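Please find the structures below.
Since every read-out is calculated from the coordinates, none of them should be taken as a lab result. Not measured: the values here are computed from a predicted model. Cβ atoms are built from the backbone, for glycine too; each structure is taken alone.
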Structure P
Amino acid sequence: MKKNELTLEKTNDRSNTDSPVLTVVMIHGIASNSSSYDDALEYFKAKKSLNGVRFVTFDLLGSGKSLKDDSLKYNYDEQIEALHNAIIELGTDTPIVLIGHSLGTFIVTRYAKTYHDSIQKLILVSPPIYSPKDFDNPAFWAGIDMFKKVLGAKNPEILKEKAFNNSMENIVLCRDNYQTLAEIKVPTTLIFGTEDRIIASHNIPSIIKKNKNLKAIPTIGHHGVTKDKYTKIATILEETISEII
């Protein structure tokens, strides 16, 4: 398979106007697909203040409707190339906001590192922020094992899938993630639930101090794309619209 053939399948493309002023691209988390944004999309659609926004969701490689193939490595290079091709295919000339959830936060952040001139803002929902110290902590690895066990109890087949295992190894557990976020140039908002045990929220204050482009909004929820988070997203998008018109 040639690199330039990689792209993501578009699963939603919604706008309440023929002339949107902003395009929002939404990328889901691990062991999931773009349907994780369904409730959020319905909420956004009902808000008149967001009528000028085009909302687009994609399935990542190995998930949902997108390509699943044994030849894929399911690493950053492939996912970012596929995302870039998918964004080009949108043919948009508006500013772009990227939203990522969980695994998706790593992918959109790495994408924005490369293509920062084309991205207006990043919104990272439930971003797992693992510092270099975490990787040397046995309790951290025990937590990763527990996460896998919980997923496996719900869906035993997921732990056998190459897409899941390679995504964990190549992306979620990439030791460069912390530094990438610490150096990101795009204005970025982290939205996270204070009850979320997956994301290592103890690292958020320190990384905010490292990068003036970062800010954090805590909510009362857990890890999913739940109402406590997508209402915050809506506010950020309203602010973004006011900035560009």
Structure Q
Amino acid sequence: MSSVFQDISERNRLPMFFLFLSIVLAFAFIRFSVRMIRAEVKWWPGNVTPGGLHIHHVVFGLVFMLVGGFGLVALAHQYSPVASCILASIFGVGVALVLDEFAMVLHLRDVYWAEEGRSSIDTVFVAIAVTGLFILGIHPMGFAGDFDALRDDGSIVAVVSVFFFFAVNCAIAVVVLLKGKFWTGFLGLFFSPLLLIGAIRLSRPEAPWARKFYTAKPAKLARAEKRERQMREPVIRRKIWVQEAVAGKFGT
């Protein structure tokens, strides 16, 4: 464990590690808090309601993000490991609080415990996954400077090559997302072969791609629906189990 932490420190990923840790811990705390409030546990403080106005924790999250983000920008040219880790932690707490109420912001109404509220948990999981991958040194295409040498070359061939690579990958990612495969598209930005697999495989039956191209192909639509029942639905049930184990029951 110490060697892993040392590697993170030596590669200047310590602020990212603190960002990751603060998102996880703040999300765990706020979900514990709202579950205690929902269960009407008497010894738990409850909601913040000054003057009868219920202040959602997304408001506190925005404040944390503003403080942490402003601090990181203000000290960008005066790098201090300790200050960066503290500010990254503050920003991470804000991220967790805001994304935990992402569904409410998206729908502009209180859907926290409704079925739509599951999108908040998915969003937090994405944030945790992204920061975790960055800590491990895994970046989306070109983000780690993979094409700096080509860009610095300055030749037309180099510029066209880089542009073509990004254009093709972005086009494939769009196809994957239109096929309703969000996680495949997201992880494919970090592991390019997944994009090709997602683009080649069948679309999900309710996705925009299927509605556009499978309507006149009943056999293909039937295969997509069979695949959904046999492979996708069991995965969704397991995901829902994990969501509710972490965040509580939705739709009740």
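Between structures P, Q, the calculation of relative contact order in percent (Cα under 8 Å, 6 or more apart) yields its largest number for P. If mean count of other Cβ atoms within 10 Å over residues 79-86 comes out at 13.6 when worked out from the coordinates, which of P, Q was used? It traces back to Q. Source structure of the calculated read-out (helix-only ellipticity at 222 nm (-39500 (n - 2.57) for each DSSP H run of 4 or more, over all residues; to 500), -21500) within P, Q: Q. To which of P, Q does the computed value 0.99 (Rg/Rh (Cα atoms, Kirkwood Rh), for residues 39-174 alone) belong? The read-out comes from structure P.
Suppose you compute Cα Rg over 2.2 N^0.38 Å for every structure in P, Q: which one lands on 1.21? Checking each candidate, the match is Q.
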